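Each structure below is given as structure tokens.
No lab work stands behind these numbers, since they all come straight from the coordinates. Please read all numbers here as calculations on a predicted model, not as lab measurements. Cβ atoms are built from the backbone, for glycine too; each structure is taken alone.
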Structure P
Amino acid sequence: MSVANTVSEVVTRARAAQAEFETFDQVAIDNAVCALAWVVMEPGRNRLLAEQAVADTRLGSVEDKVLKNYRKTLGLLRDLNEVRTVGVIAEYPELGLTEIARPVGVVGAVTPSTNPVATPTNKVINAVKGANAVILAPSPKGEATGSRLVEYFRAALKQIGAPEDLVQKLPSPVNREATRELMSQVDLVVATGSQNNIRAAYSSGTPAVGVGQGNVAVIVDETADCSLAAEKIVASKRFDHATSCSSENSVIVVDSAYDRFCEALVHQGAVILDSTEKQILQDTMWVNGSLNPAVLARSATEIANLAGLERVDSGTSILVVLESGAGPAYPFSGEKLSPVLTLYRTSDFGAACEQVRAIYGYQGAGHSVGLHSSNAERAVKIGLSLPACRVIVNQAHCFATGGSFDNGLPFSLSMGCGTWGGNSVGDNVNYRHYLNIVRIVRPIPVNEPVEKELLADYWNQYGK
């Protein structure tokens, strides 16, 4: 059977399931959401899935994945609690408008190997919340984990009387041809992962939501609490061995805070490499210009052992390299997907912003930028000038960017990067991206201005 026919069979089953599920009321849909969430939140299944994810992909930490799977799903449940996604969802009498939520249909969800449980779970729950069906296209490394996850999802749906085929996975083995065929046959593609997949999603001919590349840069200015900033940055950078696209990759520190911040980093278990050690690490991490798969999402100790860095011991949290430039000639200025942090020293806040701009000119434009500062105006200055859709202030970046219990962003593992990152959205991808919104438009009292009311200031300044 051809790839097109194989994918068509899966999509046909999904369409039948979605047509049935679309008739369910909000209570029944919310029950399905809870059933799917509990698949991952239940401690035994969560640990089993986390263990398999690390065993299959050799990326990240089991304990951190257990925590990530649970908290990201709990946060998503909080966001979706009491949210209406069926029928009338909003009324605006003064505008004569009524909003009705309708499903997008069948969603093709492309997911990465870095988070083979948390990311597909987020996409499946958001899709089902909108009465959609969803078909997963996991990365090859994460496919076995994805298969087990989908089996659990389908059993949970069956238990509550919902159609099992609401959640499916492409038949094994998942490959590029099948994934691209899926993109062409579904109603919406939501893609997270390699930029090749993102570009394929946008060029598939199907409406697509794709996200950009991470390469987060963080500024520490002279007003920052350096001890607290270092604690948060190290905790974020070492979490799950930096599998998250939201992990800090570079920290830019203004001169007057530099020594204090370096001392604080060392206090948090970081090892700041000298120039010789940096070159040894660079030769290990990049092979023929590409990141060495052997270092991806491994602990600092494992990477140091692979590189032969004798000064690093089991108590090391992250490795730190000093850098001054950005671009292909400075590979440490790019995304590293490992607990290796690049440290820059600049004269002042303005120079720090320009360093971030240079880094994002190479990689990471649109994603987000961090700031550790007690000067509230500086976050606004960053938001007005740098190419980033999120400015994360005084927070551990990888915990905050995808939504947290102490900030207002939606819980998500897919961060849109706007046009700066080549994306159609700049939001944290959430349930609203999985809905069609119908608007009933009724007549209201006429609200037609005369031209003088709108053009008077312009006329007075420039004439008619």
Structure Q
Amino acid sequence: MQLSGHLEALILVAHITIICALSIRVIMKRRPVGISLAWLVLIFILPLAGALLYLLIGERRLGKHRAARAAALLEPYKKWHQGLPHENFVDGSSLTPPAVPICRLAKAVIGIPALAGNRLQLLNGAESILQAIIEDIDRAQYTCHMEFYIWNQGGIADQVAEALIRAAGRGVTCRVLVDAVGSAQFLKSEFPARLRESGVELTAALPVNPLRAAFVRLDLRLHRKIVVIDGKLAYTGSLNLVDPRFFKQEAGVGQWIDAMVRVEGPAVEVLGVIFLWDWEIETGVGIETLENSSSLKTPPQAGKAVVQVVPSGPGYEDHAIHSLLLTTIYAARRELIMTSPYFVPDEAVQTALLSAARCGVAVTIILPEKIDSLLVRYACRSYFDELLAAGVKILRFQGGLLHTKSITVDGQLALFGTVNLDMRSFWLDFEVTLCIYDLDFGDRLRTLQLQYAADAVAVDIRSWRRRTAWERFCENAAQLFAPLL
């Protein structure tokens, strides 16, 4: 009995010590209040499970070796940045009023200036996008660099692999970086061996090793979608390397709907260097080894669009994309249209949207009717009441899982890329966003957004308020976990 009493006392002391130590750690991290409170609640109500969960995913730990490698790369990449042709720089004063604060903020937090002289082609639909990429790979002469969160077998995605094999066969240097989790099934297929045998360099980013879970956060993912060919043209946007006809058909959400932008001009070099940074982090081979390659030569001006490339994720300025999004919302004077597959904002973004709507801005948020995550679906809906009451128009897209991530402001500027309107994209994943200061592109993207809107149903506030008490409870319960999603 005495031994049992000592054991119980020891367990109690350990329990209190764990709670106190982790609580102090959470408080000292000084993260957004909602995130900190969510973790404190979990740690207190689930002492052991909550503590274990925090140790696994509570902090953005990239690992000692990866962090050291990233620090070592700062100098050569700083040298590259200083070598950018200054005649392409745009300081913001020549832009439209809503664009000025966004341009200056992006330069301040990331250090990459807005670059003039780009030609942009907005591509809609997976088939046309993948066919365009295949055609450009078939014309490649020197390099094909690609990075994607997901590569999924089947359909036209397999034709992209065949195009890379053809390119490698004629002497083109092909490098492909895919996320180890998002592309896990592809990495187990026969394609990696075929690609490597043909001479394509294929690497899995951020590999998962359960034994390292205490030292490296396993759910930090490479969410970028970038293609750079010969250092002259590039693609980015929402499309993974998948054919929607063969991707997640069992999820019951319909085919995924995506868009990409094809870029020619000085901004291509920035996208190319983001790829090289990610490649060097994973392989140790990067910008210094490849400094004489065509990948690092600034392309000539090809059009009139001003483009600012904003990479984000662990290791970059902590609040970069979050601050940029807030500034974009507050910059709107007449109209703000947003599309995203996942909508789980934090308090600051929610407040910005409410403020914009109450100031008379026509705010429209277009979301898919169905998404592939039950928890995120309920968390998303928990924000509708306030937004609808403030006058925000929420449209639920009926034609599949709308995956395009886009924002247009007053028809004068656009944000387009890989970032979802959720806290995972804001704080955890490696993303890339194009800030596009071009009236023509803004009009084309807005037209695409209105096409989505035409295939959507508006959420009626009166009908919405008649949903059951059980649905409200599930939404509010899911919202408690929103800071952790």
Structure R
Amino acid sequence: MDYMFLKSGTDVRGIASDLGGKAIELTDKAVYDISAAFAVWCVNKFSKPANELCIAIGHDSRISADRISACVKDALTNAGVTVLDCGLASTPAMFMTTVDLHTDAAIQITASHHPFDRNGLKFFIGTGGLEGSDISEILTLASQEQELISEEKGEVKPTDYMKDYAARLRDMIIREVAKGEKPLEGYHIVVDAGNGVGGFYANEVLAPLGANVMGSQFLDPDGMFPNHIPNPENKQAIESICEAVKKSNADFGVIFDTDVDRAGCVDGDGNEINRNRLIAIAAYIALDGKKGGTIVTDSVTSDGLKKYIQEDLGGVHYRYRRGYKNVINKAIELCEQGIDCPLAIETSGHAALRENYFLDDGAYLATKIIIELAKGVDIKALLSTMEMPVEEAEYRFNILTKDFRTYGEKVIAELEQFAAGQDGYVIADDNREGIRVSTPNGWFLLRLSVHDPVMPMNFESNNLGGIEIMKNELKEFFENFSELEMPKDF
């Protein structure tokens, strides 16, 4: 069986329940084979026998979690591995078991914000999440049914690590706010967990520190996600938390994705703090008043954000490629070069601070922001100087030919030539993905999807109707490409 089709960037993902009407891809055998292959990979990686390995496993609230968890445990213990079964847990917490519990590795069973019938496996070692090349190696071993069988099965140890993880966040708030054991007394904070794992944040982090969490919603785990998609970028989800903040007359709101590696926020007026605005706050916190620090983001961030980071905060904005692992790796690389880089963050909400092992952790970022709130920082005033676009939009062009990567690169190269010949068009000198162009009516960015035959195109304008003008200027260019399908509303 070739399992390479289950590779999704740096994760393994696939259909895990037939309740959505599709055939199961993450079958018991597939999960077993991949987990057994991971044990082989760890033996090779750490040069130690399987019966000396300790691997933590956890899962989010998905309906297939128990079945998959059982298969993972079966494969690992057959190899002789000691398994710490953390049960319902966040993805960042699973990485932290390698720090606090000194595990050799960890596996989180999750598919992030994807539909209820999906699931997946995310792997960690002490240096962070695995790379795409590591996943390919593991899936190759799994396809060959590589397995270690121990004479003595490994032990499964139930481990309530989420209790320790929550305590770590509480201790951080107490220490940094420095207002006693109840530093959040007098603050009303609403949490939306989207029926994922994040309900602990309201009940085990905020409430014990004195915060009023009345109005918090969807805290109970439910893998069918009956209320809204557990995704801070989803329009319905963010509207729901904004309304909850306004209805409760709260000071602040936090929304998590299913496995809590991402977060979005809402100010006391019910306005969302997401994407560029979330990056701005994270940059303010990471730079901590120090000039010259570099903030790595993905390619679609706004001109207003760049100006805010560089002029208001005195930092350096380094635009890189889409993909949270890409921005994290770039930040680590810059630090290794001696460049002060305290933050890597993608507009999707994946935020990784250097002080936190460059781990993308939604609860950690939310905690850092709430600390600022409790210190008396006016979040709304902090963001008031950042210029926001009047219009923004994304369109997705489908590439119809089989060799989509070569074709997409051809489109980007010809668009660069086209832009160079247009009056008022300026090709960005700091973009490292696709082509980004400023025009008298705003900017656009055309890039090639990492895995799919798709070319996303982002627009921003500071003028009403500016995006429509840019689209009209580009339509004739795109009509020259017979294997490129323009969106109907373009």
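Which structure, out of P, Q, R, was mean count of other Cβ atoms within 10 Å over residues 305-312 derived from, given a value of 18.1?
R
Suppose you compute distance in nm of label points 7 Å out along Cα→Cβ at positions 17 and 49 for every structure in P, Q, R: which one lands on 2.4?
Label of the source structure: Q.
For which of P, Q, R does P(r) over Cα pairs in 20 Å bins from 0, in percent, calculated from the coordinates, equal 23, 56, 19, 2, 0?
Q
One of P, Q, R was used to compute P(r) over Cα pairs in 5 Å bins from 0, in percent, for residues 177-232 alone, and the answer was 4, 18, 21, 12, 6, 7, 8, 8, 9, 7, 2. Which one was it?
P
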